[in-house]
Structure P
Amino acid sequence: MAKSDLRIDMLGTSFSISADEDPVYLETLLGKYRQAVENTRRQTGIEDPLKLSIITGFLLCDDFQKATDHSPRIRDSIEAEKLAQDLISRLDRAIPD
């Protein structure tokens, strides 16, 4: 894939990046980050751009970590449910009506 350029102009700074991604995807990511920054600004009242960007990055990492941490729990939950269903089936067969 060809490199795409993205102009970032926010939090008092401007620069361009190049990435091996679709330009529409890059614009989508930038829009999501802008929204996350605005949410952080509203929730914290912080206006300092550096602090705002650091806190937003930290919160996004927290969201990502929580999302990935649930995967093993979901698998464990599904496995536990399968085991419970198997035990119920075995009990149903072993205990006459």
Structure Q
Amino acid sequence: MQVLGDALERLRDDDDRLALLTVTGVSIEADLRHATVYMASLPDGALAVLEARRTELQSAIAREVRLKRTPTLSFVADPAVAAGERVEEALRRARQDEP
């Protein structure tokens, strides 16, 4: 995850659409063929850039991490972040409704 974060940071210098992205987790399949990268938020513009630069990110991982094969990356918004935001909103409403 650290290697991916560093590679994303370098890409941020080239493209402002990646400025506020945060990696919250990575899930890798057992056979190492595919990895899902969970992002705190994933605007459409950022997703397009990540998909276009996916092979560059995979190459950065391959250079830094010794694996039998480098997984194909896919990027998704972290559902836990959205669930947490819904809980926070419900708590805010509950506090506002208190006498």
Structure R
Amino acid sequence: MIDLKFDSQGLLTAVVQDANTKQVLMLAMMNAEAVERTQETRQAHFWSRSRKCLWLKGETSGNRMDVQDIRIDCDGDAILLLVEPRGPACHTGETSCFYTEME
């Protein structure tokens, strides 16, 4: 298994993808505790850089993400969560955070 390589702030990039449709839902950051909690609970946990705390996706909105699989990229510095979302991923109510086209 590849060791995870966290950056100087103790974080790594997490890409979240719908396990069924393969649509990319969101991008977030994870620290070691978020990775551990996600593995243990099979619910997506992330590190909030703005609030400087761990958060469970859907904790307040109810839009949780059931983690089906976890994959690590070849360099070990990014993680992919394949999830079954229980509601929209984006705080705006959109299915994915990637709904805006670049002009």
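All of the numbers you see were taken from the coordinates with simple rules; none came from a lab. Computed from a predicted structure; not experimentally measured. Cβ atoms are built from the backbone, for glycine too; each structure is taken alone.
Numerical summary
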read-out	value
For 4.0 (distance in nm of label points 7 Å out along Cα→Cβ at positions 58 and 82, calculated) the corresponding structure among P, Q, R	P
Structure (P, Q, R) behind the derived value -3000 of helix-only ellipticity at 222 nm (-39500 (n - 2.57) for each DSSP H run of 4 or more, over all residues; to 500)	R
Per distance in nm of label points 7 Å out along Cα→Cβ at positions 2 and 66, the highest-valued of structures P, Q, R	P
At a computed 20, 15, 15 (semi-axes √(5λ) of the Cα gyration tensor in Å), which of P, Q, R	R
